[in-house]
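Engineer: What follows are several structures.
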Structure P
């Protein structure tokens, strides 16, 4: 079977987008997604995203397989790419925003005139049971808790943006040995569903530098939900303003944790790279 695809990236976090609107289930398996994501023997990507028919009064549904075949609840850079993909598919009929059903709830990306996509990411979830983690009682928040990883004590704050994040603040994000430390956070027994991990350097109250180890994808150039979770964590611990620029290896995202409605808003680019067909 030949599958047509389009590759997009959001700040270097890259995805294979598949038009799956004629079928309510993904048309490839997780094993096939692993092959497609392979950067030497496949197309190369951090994940495969499917545009499926909407449900529960939404325009479309988003499903995603990570490069290791696992399925995350949501992906911030991915949903921006999906919104741009849908606009490209619809052409002149494209709308200015979409209501997208995800495993983390309904997300609303809005296409802006300057080419960026602004996404209403919803409310952050802060209780240990929501993340989930065993670092606190189920109905308690995990703020500046101690976690032993790789023979070192880390101070961590945990946030869910529909998917789990463990945030730690460091003096120099570039100095973190991500390839060795990241997997130990991801698979730590304190996180029964594994976790994304963000290492954050506070440059100014309105400017953060971030490196990320993503659950199921490893070191990536950007993570939208991670940037959102990191700003929430920085506000909770008194380190940042509610509106921040988050610098990632692939570029910058603008994140706001609104004081008005308590929702998190993420703004950043989504760019088409190329189209193709794979057997």
Structure Q
């Protein structure tokens, strides 16, 4: 466990991580806390977010969270105005972060023969694509003005090809991959790095109900360690783990007829009840 730091650690780097209530976001939060970073953690589930906060405090060598080292923001990032207000407060109080990770996302199966599932598809797109871009948006101009910083989006191998029952999820991650690529090219000369991380299968609540084999399954902590190495290196695009990276390259170039035959017996992601 790292040695305790001063009351504020004002010179320590700052990371903003969304989706920190559980899964990948929570694992990344704890990993950066162990490095001694100051953290702003965003999530929708307040109780779970506070658990992550406690674990991060302990990783920082503290028994209770230091508000100058850890901020917890319980909000829905689809509420763009609420998030921009919180981001403005952070920029005023702590300054521009060094790292922003858009890790929040949802995954539900859809059956487009049911008109009700269009509402689920819309929810997935707004959560996984629009809210992810909204997470990064308030920090683009400040990072560009400073000439440094890293913006990270957690995409998915599912964004490489369409999967049965995953019409919305695959589309949302494909959209995120291409949006981040556009942003990376735009910021290339600014000193701001844009990193896209595409996980394979990670053992989180999101994948717990999958009724199909999940090859090369990683635990969340193992994924976080690998993701941090890719972020440190400023990689433009990284698929984790490396076995899935090789497989995804094959999937990307596989002819459509081959892809269709390969997946014709694959079980679908279970449908989600439409939102009310």
Structure R
């Protein structure tokens, strides 16, 4: 509960948001889906900045010149159900969106809030990292674009500069033979992830030419297993190379105990889920 919030502002565009954040500083809190704001207990917050009334394309999902543009106010449920995105990397981003809680939660959560206020167990950021998405940011000085690798090199709240906000996310449409898959391992369908894995594969004939293996729920932000990717590149996708990649991912995992599971069990499940997700991504590529 934000007890000291006295004012709620409704900016019409990202530029207005930036100006408000410049003026209010730490006193301002951005409000979109409300799921993150509901957890805030900072008594210093006095101004709410409701960005849900910003004009399109902040809530739009469009395709142009080989890229999908995903507005920051896009609801996760819209993302999960979008027919066009189901054709990109075999619908892995849609699958990740569909893994977010229940439908009422997905109708509330925005893509921008999920991407920026990322939690250890957040699902879509894992897929965005594997897909090598780009993040367009707006700040007081200029606009800039960060790769997913840079955006999730630390927590995004530490990456964003003062008064800087996420405007949209861009996802490229791959060409040639490729495959993708997302796999969430949790205790129940609506529970938070124990392990999230997203894999994107590119092929030259039957040889893997490029791979991105992203893992979530083991650290504070999703991360890429570069060792797992190296075990796949230049090889046929078969049992030996897949098992080697899965073992490499487990060895590269840094995690800890939590209320859901212990460290050793989560490490074991990283190996299992990475193997299954690579297999699924390879199977999905067969028809491309």
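Readers should treat all values here as calculations from the given coordinates under stated rules, not as data from a laboratory. Model, not experiment: these values are computed from the prediction. Cβ atoms are built from the backbone, for glycine too; each structure is taken alone.
Engineer: For helix-only ellipticity at 222 nm (-39500 (n - 2.57) for each DSSP H run of 4 or more, over all residues; to 500), the calculated result is -5000, so let me know which of P, Q, R that is.
Structural biologist: Numbers: P: -5000; Q: -13500; R: -9000.
Source structure: P.
Engineer: Any idea which of P, Q, R comes out highest on mean count of other Cβ atoms within 10 Å over residues 157-164? Before the final figure, lay out each step's value.
Structural biologist: Working: P: 26.5; Q: 19.5; R: 13.9.
Biggest value here belongs to P.
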